[in-house]
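Asks: Structures incoming, each one as structure tokens.
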Structure 1
Amino acid sequence: MKIPTTLKHKPVIVSENYENVDGRYAYNSDTKGLSLGLAQWNDRGKVDISAKVWRYTGQKWSRQSEELPLHRVLDLAILVCRAALHFREAYRYEKLYNTENPVIDRVGLQGDAMTVAVCTDNEKIDEDIQLFNQTLSNDGELIGERLATLARILKEMGY
């Protein structure tokens, strides 16, 4: 299925077969494509690049399609990596995190730091963190393949 090019987000680089590789939803996904392009929120004389997740209901392009600035896409990747790293050693804690200090890390970015922490405001955090950990474990091969690919590409780029 072709990603629309007549909407405000203007695709430049696309993956139009994303539904075939969408993790556990592969071949049965409403996410039909991903694109990198010119952001829909561009103002006159100011151009941003964004990533867009294109969802299709079977009849029309969904309003649940999501557009993100590239730095947020990368910040999400950093968050995923830091969380995965935490859960490798989380078994050491009775509740899978340090209840005295739920901050996992502070990742330096742009002269400040992104705080990565367990959400202790979640009233069901004890149950939810167990489910999160189990699901992360169950999806280990799926996520691991993508992380290995990302690592290889970053190495090719000189990072």
Structure 2
Amino acid sequence: MMNLQSRVWIYQSNRALRNEELILIKERLSSFISSWTAHNQALKAAFEIRYDRFLVLIVDETQAGASGCSIDKSVHLMKDIEQQFHINLFDRLNMAWKMDEQVHSSSKEDFEELLKQGKISSETIVFNNLVSDYEQYLHHWEIPFKDSWHAKVFKLESIL
């Protein structure tokens, strides 16, 4: 278990990853975190892959803090994964939500259309990839649309 104040970075794929891709990505992430350092100090790090599409990096900074260079290394890794698997991990306008226990994603425009059609409601679970620490990740990553930043961007009151 990671410290609740551990830093968290969430990278959302624009599509679900296939089993063979997940195996290779897990190997890459495992190798990366086992050698991830900041100023020649090993970082206490972990990763998770959730719903076959969210790559989550976690760093417990009580032993050593993640520096700009170490964060750059993680971004470089994610860009390599993007290229290798032909996915997009950096599109912040790729919206993800749960419907019937399945995770779906779409462009901002398509998401807005689903709101207008009533297919996404104030209670639909969305993903707050802006959480910054492990405690927020555990308790505020999957939240109802009405409680998310999405509600501000998409003017929830217009769909109620």
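Asks: In terms of distance in nm of label points 7 Å out along Cα→Cβ at positions 17 and 145, which of structures 1, 2 is highest?
Replies: Top value of distance in nm of label points 7 Å out along Cα→Cβ at positions 17 and 145, among 1, 2, belongs to structure 2.
Asks: Between 1, 2, which one scores greatest on distance in nm of label points 7 Å out along Cα→Cβ at positions 57 and 137? Mind dumping the intermediate values first?
Replies: Values: 1: 3.9; 2: 1.1.
Largest calculated value belongs to 1.
Asks: Comparing Cα Rg over 2.2 N^0.38 Å across structures 1, 2, which is largest?
Replies: Going through 1, 2 one by one, Cα Rg over 2.2 N^0.38 Å peaks for structure 1.
Asks: Can you spot which of 1, 2 the value 6.5 was calculated from, given it is mean projected area of the Cα convex hull in nm², for residues 9-88 alone?
Replies: 1
Asks: Computing relative contact order in percent (Cα under 8 Å, 6 or more apart) for each of 1, 2, which one ends up highest?
Replies: Largest one: structure 2.
Asks: Let me ask something else about it. State the single structure among 1, 2 that was used to calculate distance in nm of label points 7 Å out along Cα→Cβ at positions 41 and 113, giving 5.1.
Replies: 2
Values in this text are rule-based calculations from the coordinates and carry no lab data. In this text the structure is predicted, and so the values were computed from the model without any measurement. Cβ atoms are built from the backbone, for glycine too; each structure is taken alone.
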